[in-house]
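Colleague: Take a look at the structures listed below.
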Structure I
Amino acid sequence: MNIGITVYPTYGGSGIVGSEIGSSLAENGHNVHFISSSLPTRLTELNERVQFHEVEMMNYPLFEHQPYSLALATKLATVARAENLDLLHMHYAIPHSISAILARESLKSKFYLPVITTLHGTDITLVGADRSYLPITKYALQESDGVTAVSRFLKQATIETFDFDEIEVIPNFICPNHYKRNFDSPLREELAGNGSKLMMHVSNFRPVKRPLDCIEILAKVREQDKNARLVMVGDGPERSACEYRAEQLGVTEFVCFPGKKDNIADYLAVADLFLLPSESESFGLAALEAQACEVPVIASRVGGIPEVVTDRETGFLSDIGDIEKMSSDVVALLRDEEMREEFGRRSREYAVERYHADKIIPKYVSFYEKVLGRRSANA
């Protein structure tokens, strides 16, 4: 198949998943064309089966804001014709699916280009925050030739918000060979040194991720375990607040902010625990990646996280903002090496058993074939 894929190219679960779907499809003999404003962060290698097409923006004095949706629609249509695409796979309904539907309509006198939409979560929370987006988002879902969601939680939230239930759940995934525990890495010594225990957090530092909770947890944990340190990978609007709060609590020297990193797996591989105190997560890809590295997860019991983290088996789940319990759970795992290693072993086992790319990618291929088959039957 010739497949066009559009993702947000910046850091975030959708960009990661979309990029790795494309790479995995290419490894299985399909031709993949990424169509986006810039090269997705996880797309590290281009070849004859993985190509990138940049959406170029037009500067025109009439427009106060550059019309990205129109530029994307134009590029989608152009690439579809030039590369004889079989379908478009759009990650996020707004604005990507709307652009794809417009491209499909512009081409329908020549051929029909099916549009598949994958929901990642912000599609739903965006509407929750601003109901004015509801009609256009619902239109994107209804006009898509197929819709998938990354978790059962997200499917249910979509049904409740849009009264739309023609959704197939295909979860996020990991490539086990990319995620492995590696305490012998020089990075472990660089970050921990002197036998410290490492708590890890990876995010875009937006308020919804509650990164400040990680600083609070570090301060409380260090009251009982002076070997605890925290590494916060990523960047975003809350980073400066985290740095300031660390200074206020007197733990600045025990927290490290390495910034955005492409090699997230290298950091997860040297961690003892992973913190994910989010107030909203449609899936929790970072938690899955941590578990694949045998790292137990301390997280909020929210959204799709319970589908990924098994409470008291691969980590501990708490109510949103329950700093006291999360800190207590961290201390329990740091003090009990046998429990920590057992949780880590189960984490890896569950991650590979349930979310191996070799199990998930065929589900996408099957879904593509079903959509194409349904279109052929109706033609």
Structure II
Amino acid sequence: MNSDLLDLLEASLDRYLADLRLLAGIDSGSDDKAGVDAVIDWLEQQLAAAGYQIERDRQAYRGDNLIARRYGTGNARILLLGHADTVYPPGTAAKRPLTFDGDRILGPGTCDMKAGILSGIYALDALARLGWEDFAEVRLLVVSDEETAPRASVPLLEREGARHDAILTLEAARENGDIVSARKGVRWYTVEAHGRSAHAGVEPEKGRSATLALARFIVEAQRLNDLKPGMTVNTGAIEGGGIPSVVVDRARARFDLRAWTDAELDELDAAFRALGERSLVPDVTFRIELEPGSDCPAMPRTSGVIRLEQLATAIARELGFELHAAATGGASDISYAGRSGTPGLDGLGPIGGLDHGPDEYILRSSIVPRQALLARLLQAIAAN
């Protein structure tokens, strides 16, 4: 089976690369509805022609979401996840078309994550050609707002994840080849300090400096790093003040909090909010707000995830390479889709790196082996 599968995938590699060139050549930033929809249009056409049942979840402002279904004769229900949006502004695709640099294939959205979506399609196509039908249903869900917030696709991800027995996310593998078996939860907060303005030269004693209070808040917030292993607090944008002769009455900052479990994230949240109750500068008060749409749950390494990880590493050995799983602090669609407890793995696309930058890439040599891994993993999940 491995030999036949690899032969099919090798034979389709040139077509895969042509499709990747086409998709990377379409600007599809999260705010570019027309561009994202163009990617979805192309995927819909290809999948419908291959016999999938198509559902298009239309959106008013973001790109549409796509659900493609294929039915078999077995019992397992497996969900494949991808996203069509990128972080790049219009014009990027024309400036940086797909290029080959040795083993590296560079282009906007190659690693994150148009190559991964195509790998899922090509793996399923190879299995279909081999006559594999030992599954109840395989769904490919491609959303269009992974790179932005707030997100309209979260209810869809949660609903679809809960309906399946396993979730496989088509993000690229890490640069060292690792797949992903755990992700941190993340929340973003806005903190505002409210004081009292005054003339800094004539009567500074009548002022209550919001910038000073916020500075002290930031220092205290940094002390929460590693309150428990993996808990992190990062200060982002800071705003406040004007001309130097005014004691500032308002200042604002944004914060990123992360932890390995939702329970630990709740604990970090409580400790963070408690800082706002302290009198860091007399008569200065704080308002702490969780930013809408920024609450992404953790993906814990449950027993079900460990079982999938064991299947994947065993299959990789059969295919001739070693595979390891990593935990990462970054968020992903699978964090929402797995919220109900459905086990899953991430990073099942080709090996790649330097996401969101001008040198984003995947490794050509990894495309076929990772497609084969994905295809065999689908079979193993169905058999188990």
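No value in this document is a laboratory result; all are computed from the given coordinates. Because the structure is predicted, anything quoted here is derived from the model rather than measured. Cβ atoms are built from the backbone, for glycine too; each structure is taken alone.
Colleague: Among the shown structures I, II, from which was the value 23 of relative contact order in percent (Cα under 8 Å, 6 or more apart) calculated?
Modeller: Of the options listed, only II reproduces it.
Colleague: Same structure again: Taking 23.1 as the value of mean count of other Cβ atoms within 10 Å over residues 147-154 derived from one of the structures shown (I, II), identify that structure.
Modeller: Only structure I yields this read-out.
Colleague: Now a separate question. Given a computed value of 1.8 for distance in nm of label points 7 Å out along Cα→Cβ at positions 171 and 291, which structure among I, II does it belong to?
Modeller: II
Colleague: If helix-only ellipticity at 222 nm (-39500 (n - 2.57) for each DSSP H run of 4 or more, over all residues; to 500) is computed to be -11000, which of I, II is the source?
Modeller: Only structure II yields this read-out.
Colleague: Given a computed value of 1.6 for distance in nm of label points 7 Å out along Cα→Cβ at positions 187 and 259, which structure among I, II does it belong to?
Modeller: Source structure: I.
Colleague: Here distance in nm of label points 7 Å out along Cα→Cβ at positions 51 and 275 has been calculated and equals 5.7, so which of I, II was it run on?
Modeller: Clearly, the read-out refers to II.
Colleague: Let me ask something else. Suppose percent of Cα pairs over 38 Å apart works out to 27; of I, II, which structure was it derived from?
Modeller: II
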